[in-house]
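Computed from the coordinates by the stated procedures, all read-outs in this text should not be read as laboratory data. Keep in mind that what you see is a predicted model, and the values were worked out from it rather than measured. Cβ atoms are built from the backbone, for glycine too; each structure is taken alone.
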Structure I
Amino acid sequence: MFYAAILAEHAPDGEKNRADAAALYRTALGGNPVVREEAARRLLPLLPEFPDPDLLSRLVPALPAPWGRALAQLAGRAGTDTGTNPEAAAVFLSEPVDPLYLWALERAGGAEGPLFTKAESAAVAGRLSLARSAFAPALEHFRAALEAEPALFFRYPELLTGLGRSFQFGDNSGAGTELFLEWEESLRDPEPAAAMPPAAGQPVSGQPGPAGMPDGPARSLLAYRLLYFAGRIERQRGRHETATGLFSRAVEKAPDALQADACIWYILSMALRDRPGEVAGLLETWIPRWHRAADFDDILDRLARHLASQGSWQALLEVYRMLKPGPARAQYGYILGRASEAGYFGGARPEEFYRTVFDEKQGSFYYQAISALKLGRALPAPPGPDPAVSPGQAPGFSHPELMEFLLGFFGRGASEFALPYITKYRQELRADELRALAEALQKAGIWDESIRLAGFYMDQDGYEPTRGDLELCYPRPFLEPVEEYAGEFGIPPWLLFGLIRTESAFAPGIGSRAGAVGLTQLMPDTAAEMAGRLARQGGADYRREGGVDLTDPRANIHLGAFYLRYLLGRMQNPLLALLAYNGGMGRVRRWRAEAPELPADLFVETAEFAETREYVRKVAAAAAVYGFLYYDLTVEAVIADILK
């Protein structure tokens, strides 16, 4: 019934279908626990009035505990208009602002309703404004809450986060920094003062401290939050030196590795923008202190680009020696090997770097494949066919009720509504369960999300991909037009597949913020120019009043293949053609004029935009996988063709 309800809810007949959906969600309250919770979450916002006692008795246990308790509290208030309720109010001060939140808030009388104190009302109004990204109005509401009850922000971390974001984006005066540092200083005051009690349901660990602030571990966490948000506010104001000092102090109080890494990332990012020549030296301090190296790959990529552009090979070598195994070290090793091979850098033979990159198990496939080519070696053979599954063999899911719910979307015509729920629960699921969902998404033609989900579970520590996983991650939809138009223009089909996968992940109607549309992500002006050229050469004419229909897969693939062929002819090198496809031919020619001597693959590493550099690597790596999986080629043969 849940899937029929969600289809009815999104049907075009307005109130009638809302009523039908509500009736169906009521029936779905008898499903398994996952279905009950999700049906309850969708049912409540459809109800014009508060649920009757019978329905309420079914909804309260179906919802997560905070909402179930809040609903029961609101039911006890039905028909009354006096008296605050700390436990129910706590839900509105901490839970995400979503349709259930908004429905419940309306039933409670709104942000200014009798459920809340004056300070709580202002804080709820601030959260509502923040949910609309209305930062200046949010800040006005939060300031009213501050004036009435400052300790409210110490009891509810979501409020402190909201206050920090509001100051960051809604005020450039530095008042937020001043307030947060005043609070942080008071935390260091050894003399406790009388504390305001925590809200019901929101206990504070430790003993109360100054002005109602917590003590013990909670005090340390609060100090971190204050320093962290003060740093973000100052960064937004462009005061990077001050922000760096605040983030450096916050690192020392970070409650976990994720929060410490966030501070270090901000420190390095600001230094890379303001003082790129000093970042290599800073890394000596920060590399030993960061936890998840992958979170800094973007910083290291930007630094590699700066150092390679400047010819600072010695500094690049120093960073390389600091790095632990991973994609960044593979990138630095390949750049050094290529620079050494080209005669720009001495002191080590290029083979020494290439060998390290080739042996890098955690490195980038792109660099590993090129290094294999340089060394005349072959990468380990990708996995063979998946083990056969006996007819009728049932999957042994460890989350059977959750999987029953998620897979149910695909068997009942509701696949287009499955993704938010898969995203919500994916952290709870095993790799085999995620694979089953990726397969269901692919069968439903939702190629882009299938690819993303397959990539997500394949990246899990210790997971060994099978050939079936690779085929899920590198599928071949639109096979006939891709091979037809690749053949028409003399383009390897594996290269065109790699381009389409990188551009759109095979989502025909996708559009970019820049205005590119469709499978090959063509800009309308570019598509119109290519359509004219193609028609004048005797090909199909896709020109229409109002422009080319780039959401038509065949037209898009045909024009994208024609454009790639056009760039290959103009740039005389596949890597440079891919750079131009993403970054623009005129821009790439300007870059090339500044460094005409660099080999094409080393020149890619100096391209100005990180997105463009990564685009070339992704297309080349994807082409190599497609060549191996479907066209009986070695990875090295595909890479050699792209590098020629």
Structure II
Amino acid sequence: MKTRKRIGLMIVNPEIIYQKRVMEGLLKQCERYDYDIVSFSPLVDIWFRDRRYLRSEMNIWNLINFDLIDGLIIVPISMTRNEDYSEVEKLSKSLKERCNKPIVSIDLPMEGAEAVFTDDAPAFRAILSHILDTHKIPPEEIYLLSGRKGLEISESRIRGCREELAARGIDPSLLKVHYGDFWYASGSRLADKIITHEEPMPRAIICGNDYMAIGLANRLIAAGIDVPGQIIVTGYDATMDAVVNEMPITSFVPPVSGTAQRAVNKLHKLLEPEAPEIPADEVSEEYLCIGASCGCQTNLNYIRHNFEHALYKSSHDYTHGFRADSSDMSTITESYMLENMTAAKNPAECLGSVFNHTYLLMPYHNFYLVLRPDWLNAYRRIRDGYPERMRLVVHSVPSDEDSEDKNEFYEDSPSRDFPSSQMLPQLTQPREKPSIFYFAPVHFQQDTLGYCVLQCTLDQELKLSAVFRNWVRNVNNALEMTRVQNRLISYSLYDNMTGLYNRRGMDRTFSRMCRSASDRDSCFVCVIDMNWLKMINDNYGHPEGDYAIMQLARCASAIASDDRFCAVRAGGDEFFVIGIGQFDESMTYTKKEQLLSWIERINRTSGRPYKISAGIGCCLRKYSPGVKLEELIHEADMNMYEHKKLLKQQSGSEKRDSRR
């Protein structure tokens, strides 16, 4: 099976209509070339008001290992608003340092990248032709409301209309041009000029986008002007807003999909200069979407298609199995996904619930959830980048998918760790058909937890929609809830100061040890009681007393050397080390000597004006079902007091010797 090329994609908020059309073109052309796509997408708008949340979304770009892709396509226009290009400039600087692969940008130039632009002129020639030929409006009674003067996207739309007039032998200057800013207010302002007779009333107004057309049409209608009876209004972009407007706007699907195809062609030429090129799709009259605002009979299929994606469906037909509509939010809302996930009692149940709700993303080929190995540690925060190793915790395959990898699981196991530089181990596996891997960030507010990857074949329906975004949000919240629960459990099982088990944690751990014990095992208990803590507190202060407690906790933890043992802070200055295993009679002596050696090492290197000391008592008994931990501790406690007596005798002897 041949190794196919992988095309990286950097795009923001892919559920927006422009980005969707770019994706359609990329998938179509990459399928023709048999290329894989690896997409990295923040799922919110670049100017999302919570900048900290946005930062965590954009962190997905720090995951990219450019050694694993052959070329990169960027959609920088998705990273701008109101002519603010600061994010594009930051990205350009970062890529200059990190990426040595060929780069192609779409609809906006970037330093270090080849650029491909959408030519809007043919689309506006088609719109003007419709008004001239179908509605018989003379050119001198047509206005064109474009964007800001001097912008290429504004001027190309003007150029298209003038080219059409020139091609018909009509003076292009007959078309009167107004400039706006591609927002509703621009249309409203032109409407006000017409209403107040500051501008003569035209018979038709071609708007540079749907938002200006909506603002214009609604303001005219509110003032009593008949649209389209007195003034025809058209838009551009064929957005959902144009369809659901009270007066549906006649619009045009921009040839962005074709631009994306040409971007793939340009990258293809850079990667394989000698290989033949597959032509991109051409713009056709089929891209014209008829609404009521031009006076033609509304194209009901155009309206129905968009409403189908806008409706909240309370009931679904599951006769042939579940196939989620990528734009239908009811599938995720009515699933009670968030409630089910947050009801999880432990991390395993949480990951299981994520696994069980992947059906909401169908159709897809594979789903992967990748988390930090320490994702349960609610005290550690990661804002930028990813740790050196990541952990694959969920893999799901739809039941009706013929996947090369049917190894489904949900498991938080170190055995599934891999270097984060791999991004996803399955990414480089051979496959019969090309795929797109959608990498999306998983985080809670500013804390990066990992990422998820949705793998689809290139002929499957696009998945990065409002459903996907909200599905991931639910996962984010569920993971954080589990982290909080885990932290609360740790409070109940662990000593906050030392990190050792408390008595409750000790009882639970000892019970677990007993469940896996055999008649060949023995039970070991060591009781450690600090000497002279009051003297340290009284003479050197409580911070020094806390230091001494922490050092003795280190010693206890050091001799609890493997998973057969656990270390416990039983009280203020008292510690236990408990174990079950195949221990011989020398265990009590060995562990006591190890502990004394650790204490001596700390005293030798601490530089403190006092020494840490402890009474130590151990016991060892053959394991038997129903063994009582309290009895073992009591026996070790008695031995500890014998050791304390011995220490006092030694201390007294040393004092008498010093006076001689």
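The value 7.8 for distance in nm of label points 7 Å out along Cα→Cβ at positions 33 and 617 was derived from one model only; which of I, II is it? Write down the numbers at each step before the final one.
Working: I: 4.3; II: 7.8.
Only one of I, II returns 7.8 for distance in nm of label points 7 Å out along Cα→Cβ at positions 33 and 617, namely II.
Identify which of structures I, II gives the largest calculated value of distance in nm of label points 7 Å out along Cα→Cβ at positions 361 and 433. Let's see the in-between values first.
Working: I: 2.8; II: 1.8.
Top value of distance in nm of label points 7 Å out along Cα→Cβ at positions 361 and 433, among I, II, belongs to structure I.
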For 45 (percent of Cα pairs over 43 Å apart, calculated) the corresponding structure among I, II: II
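Hey, FRET efficiency 1/(1 + (r/R0)^6) of positions 97 and 217 (r between Cβ atoms, R0 = 35 Å, to 0.05) derived from one of I, II reads 0.15; which structure? If you can, show how the numbers build up before the last one.
Values: I: 0.80; II: 0.15.
Derived from the structure labelled II.
One of I, II was used to calculate relative contact order in percent (Cα under 8 Å, 6 or more apart), giving 12; which?
Details: I: 7; II: 12.
The structure behind it is II.
Given a computed value of -12500 for helix-only ellipticity at 222 nm (-39500 (n - 2.57) for each DSSP H run of 4 or more, over all residues; to 500), which structure among I, II does it belong to?
Details: I: -20000; II: -12500.
Going label by label, the one that fits is II.
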